[in-house]
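Enquirer: Next up: the structures, one after another.
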Structure P
Amino acid sequence: MAAVSQAAHGIGVHWGAAPVTHAPAFFTQVAKDTTLPLPLWMGVSLTPEPGGRTSVLSFGMQQLSLPDLLLTGPAADELPDTIDFFFSALATVAERARAPEEGETIPRSLISRPRVSYGASPVDAAVRVWKLDL
């Protein structure tokens with residue numbers, strides 16, 4: 001996909017299963033720099049929440065036969081760390097090719113190990129997502 005977008009002088013690369021569209025240069029760089037390019041395959045929604053928090057919702061894990069993730073964490077200064085952990089948690093689940101179990105912990109650090117819960121997606125109440133709260 002990266003090579004085609006460069007050769008065709010495309011203005012974007014659309015990944016329909018997510019759905020998400022990326023700039024060709026971003027797509028090429030991420031594809032080159034990582035073995036599991038989840039940021040290319042996943043759509044992401046950031047939503048401000050009460051109390052200065054942010055929710056981060058993935059779109060597209062169904063293409064891997066896995067549920068999407070809804071992570072809530074601190075906003076502002078800690079947002080880059082929250083996004084980094086979000087993709088790390090998704091990669092952990094994608095690499096083992098099975099959904100986390102209710103109550104399972106996903107290691108963030110030696111001390112921080114948020115527990116998995118399940119609930120309805122904020123976008124579609126009929127869709128079940130796994131949740132982490134930082």
Structure Q
Amino acid sequence: MFPPLDTTGLREKCISEKVHCETIENYNGYFNYKNKVIRKAKDKFHSLINNEQNVSFPDWKKRCYEDAIGMEAYPIYGVSACHNPNRERKFDESCETVESVRIDDDYLKALQKNDSLERYVNQEELEEINEKITKCESYD
């Protein structure tokens with residue numbers, strides 16, 4: 001099998017071992033990406049209702065939109081294995097800084113996988129929010 005393409009130009013550069021681990025682990029990635037979309041939607045909504053042209057935005061519609069956007073949520077279990085002080089670590093002594101590793105194929109594969117997951121979650125969450133907001137608009 002061919003190694004993943006490195007369109008980033010990062011292969012063989014040194015990065016923190018913890019960043020390397022977190023990228024590969026992507027612990028709670030789904031929730032992190034979902035929360036990022038929710039924060040962006042809330043920011044956009046608040047800028048919309050705080051715009052001087054939207055002073056007459058009814059309270060019921062504001063509540064409906066806020067409910068449609070939802071709240072950030074995190075699972076209530078555990079932490080990433082990268083935070084375990086007893087885990088096996090591999091440092092590259094040829095890197096300039098201590099506790100660094102070189103970007104490898106596993107890291108590049110994880111970047112691609114994480115990007116695909118983030119795109120999927122973004123689309124899924126935005127479609128759900130838009131569907132709920134459409135219902136808010138139908139109550140006029």
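Enquirer: Using relative contact order in percent (Cα under 8 Å, 6 or more apart) as the calculated read-out, with 46 as its value, let me know the right label among P, Q.
Expert: Values: P: 17; Q: 46.
Traced to structure Q.
Enquirer: Of structures P, Q, which gives 46, 33, 31 when Cα extents along the principal axes in Å is computed from the coordinates? Intermediate results must be reported in sequence, preceding the final value.
Expert: Details: P: 46, 33, 31; Q: 64, 32, 29.
Among P, Q, the structure yielding 46, 33, 31 for Cα extents along the principal axes in Å is P.
Enquirer: While we're on this one: To which of P, Q does the computed value 49, 17, 10 (Cα extents along the principal axes in Å, for residues 34-81 alone) belong?
Expert: Q
Enquirer: Identify the structure, out of P, Q, from whose coordinates mean count of other Cβ atoms within 10 Å over residues 58-65 was calculated to give 13.4. It would help to have the intermediate numbers written out before the result.
Expert: Numbers: P: 17.1; Q: 13.4.
Considering all the candidates, the number was obtained from Q.
Enquirer: Here helix-only ellipticity at 222 nm (-39500 (n - 2.57) for each DSSP H run of 4 or more, over all residues; to 500) has been calculated and equals -8000, so which of P, Q was it run on? Walk me through the intermediate numbers first.
Expert: Working: P: -8000; Q: -18500.
Clearly, the read-out refers to P.
Since every read-out is calculated from the coordinates, none of them should be taken as a lab result. The structure presented is a predicted model; accordingly, all values stated were derived computationally and were not measured. Cβ atoms are built from the backbone, for glycine too; each structure is taken alone.
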